[in-house]
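**Student:** I've put the structures underneath this note.
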Structure I
Amino acid sequence: MKIMMSAGEASGDVHGAGLAREMKRLCPSVELFGLGGALMEAAGVRLVRDYKDYNVMGVVEVVRNLRRILRLLDDLTEIMRRERPDLLVLIDYPDFNWRLAKRAKKLGVKVLSYIPPSAWAWRKGRAKDCAAVADEFVAIFPFELPVYEAAGAKIFFLGNPLVDTVKPTMTADEARKFFGVAADDCVVLLMPGSRRQEIKLLLPPMLNAAKILSTVRPMKFFLPVADGVDSSNLRRQIEAAGVEIILTDSARRYDLMQIADAAAATSGTVVLESALMNLPCVVLYKMAPLNFLIGKLLVDIKFFSLPNILAGEKILTELLQSQVTPERIADEILQLLDNRAVVVKKLQAACAKLGEPGAAFRVAKKILETAETR
């Protein structure tokens, strides 16, 4: 059996690696190849292209790199034509992956979409278009199902893999000793993301917010450095801001999260990871003005952070564009610290909707079953 996978960013690489490990365990002879990253490669996927060579964020950046992205699409199409996989598994990365899916359909290759396009949030008509291309869909959030079911898609919710993977490797006492934190220390995390644009736009206000907070009450600030991020650049910015921030390895982020009291974080998976670790965040979202204007025309959602969407109410404060200021971030973190117990209880209720452990196993089994019915 031969399965092609396509993951075009860091989060997709994580999900793809989890699926690859489970598929290899269930069917050791399965051949996995495609677009991905180091994690997928370590899990047994033969990389034909590395996503890091093509990863960009935002409409403007995509336009600037359009020629390279189209060349990648042609290359993967030719590889698919040559390799003739039993199934193409799309992992998120919708704007690129669905172009690849249409080419797969023309080649007679079955398609399974894992983490399908967010039609529940914007461009709801996409659900019908996608249903006409993919044979099956597997969602990682229960609120994704209705719009796809209405479009006639064969879609499943088999749980969220983060329920299994978001676990500390140390006890809380061991983590405090490892990070040099006393039991009564107030610990605040700064998590500006991994993309260059995110760091450029969000790190400066985070650092200045930390500077404000340090004058209000004693706090220890940590910044887990995401894979691929230039830590020397972070250190230069921290030094220029004149505030003490401890840089840590992102591999230990769950250990750090379990002893932290609050965080300022860019919107995305890290906010949901934090929620699973009972760590409340002030959620930040900021992009280039043109990208924001385009997005504002297309997106129709009440909340943009995943815990709030799961709960159907505002649990975590969300700051968008011009609201992302040092003063506002600092003020919201102080309020979060004062109301932490109530917020954590609501986060736990929201995370319970993510399903039982074992999602990666169930999805891997579904992928193999779909590939076998070629």
Structure II
Amino acid sequence: MFFSRSQKEPSNLSSKEEAILRSIVVASENNPRRPEFPPDDPKFPATPTYKIEVPGFSNVWLKDESINPTGTHKDRLAWEIVVTYRYFLQSKKDGLITGELPAMSIISSGSAAIAIQSVLKKYDLPNLKVLVDRNLDKVIVDLLLSIGCEIYVADLSKGVLDWRAILKLTFNKTGFDITSSEALDPTTRFYDWMSYEIINTNPDYCFIPFGTGNLYENILNINKREVTSKSHDPRFRGDAEHLRRCNFLGATTDNPKSKAATKLYSPHLPFAHYDEQWIRLYRQSGYCGLFSDVHIISEKPLDEALEIAAAQNIQCEPSSIAGLALMLQLKDSLPRDKKMLIVNTGKSHLPNSAVN
């Protein structure tokens, strides 16, 4: 049988799937002139960095993720999940896989689920299956339900849940777990563009909220890549020698009653790869400054950080401004004139399209 080149080849996708595939546009993987985020208005950097006033310090800057579509850095993660679905659809179109698109499962306390479900809904992709702790605020649970999340409840304090357990608890036998998936490259891919935006500012100290650890590890891994490479990524505009001495400080809590506990505290994190040996190796190898580490914050500096943020109209939650709290906690041991960069991971809300 003869087919001319002008004849259209049969597609393995339904008309709906073809439309979804066409709608997911990835301009480039790493071309700063053709950024991929945010999808409706791509730009690099995607969010601003500006100077803020902090008593006793003269050179403090804020990386502000609060302007993202749902108000937090989790929107970047959400976009990567949409890109993953694009890979699924392309594989199906090429005849490599068959069947329905798989659903995604995740453990979330709100922000990640809101961000991911918002874009899944926008692109008409399968609803997110969310495993929440039994003590999660009912207001958050109702909000997640209202945007289409499927909610499943468990006591998350009992122990570590691997991907098999998460999929079982969310009745998602044929799907994928975002929470602990190595295949999704959470420590190099979720926040790679954001990491370049951060290190390109050449800070002396960088203070980062540490919850799952994915953001902290992304930043450190991108920094490692650039300070050890002779062929830099096109997105890199920093000073490699300067960044070898930059101190990356993660801020977390071990207090379940802390104001920041909802997003930063968990007795079991199946997805965090951070440990003392990992960061010690990075310090000794010259991938980062000698004071890089993760610290536990206390409530007093957190209260002070929230007051400073409110006075300057910074949109944040206690967890998202934890980096500023850590800087204030360590202020007596910090140089007052060095460049301090505070990463504000933002304040979660529904996208404007859902509010209007």
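Every number in this text was worked out from the coordinates using simple rules, so none of it is lab data. As the structure is a prediction and not an experimental result, all values here were calculated from the model. Cβ atoms are built from the backbone, for glycine too; each structure is taken alone.
**Student:** Which one of I, II has distance in nm of label points 7 Å out along Cα→Cβ at positions 148 and 172, as calculated from the coordinates, equal to 1.5?
**Tutor:** Details: I: 3.7; II: 1.5.
Structure of origin is II.
**Student:** If distance in nm of label points 7 Å out along Cα→Cβ at positions 12 and 316 is computed to be 4.8, which of I, II is the source? Show your work: numbers first, answer last.
**Tutor:** On the way: I: 2.3; II: 4.8.
It traces back to II.
**Student:** Tell me which of I, II gives 12.4, 35 when you compute Rg and Dmax of the Cα atoms in Å, for residues 276-331 alone. Let's see the in-between values first.
**Tutor:** Values: I: 12.4, 35; II: 14.0, 40.
Attributed to the structure labelled I.
**Student:** If FRET efficiency 1/(1 + (r/R0)^6) of positions 100 and 180 (r between Cβ atoms, R0 = 41 Å, to 0.05) is calculated from each of I, II, which structure is the one that comes out at 0.30?
**Tutor:** Numbers: I: 0.30; II: 0.95.
The structure behind it is I.
**Student:** Here's something else I'd like to know. 4.8 is what came out when distance in nm of label points 7 Å out along Cα→Cβ at positions 20 and 284 was calculated for one structure; which of I, II is it? Each step should come with its number before you reach the end.
**Tutor:** Working: I: 3.3; II: 4.8.
Computing distance in nm of label points 7 Å out along Cα→Cβ at positions 20 and 284 on every structure in I, II gives 4.8 only for II.
**Student:** 3.7 is what came out when distance in nm of label points 7 Å out along Cα→Cβ at positions 68 and 212 was calculated for one structure; which of I, II is it?
**Tutor:** Values: I: 3.7; II: 1.0.
Derived from the structure labelled I.
**Student:** Turning to a different aspect of this structure: Work out relative contact order in percent (Cα under 8 Å, 6 or more apart) for each of structures I, II, then name the structure with the largest result. It would help to have the intermediate numbers written out before the result.
**Tutor:** Working: I: 17; II: 20.
With respect to relative contact order in percent (Cα under 8 Å, 6 or more apart), the highest-scoring structure among I, II is II.
**Student:** Given a value of -14500 for helix-only ellipticity at 222 nm (-39500 (n - 2.57) for each DSSP H run of 4 or more, over all residues; to 500), calculated from one of I, II, which structure does it belong to? Intermediate values should be presented prior to the final figure.
**Tutor:** Values: I: -14500; II: -9500.
Clearly, the read-out refers to I.
**Student:** Starting from the value 20.4: which structure in I, II was mean count of other Cβ atoms within 10 Å over residues 156-163 calculated from? Walk me through the numbers before you get to the answer.
**Tutor:** On the way: I: 20.4; II: 14.1.
This value belongs to structure I.
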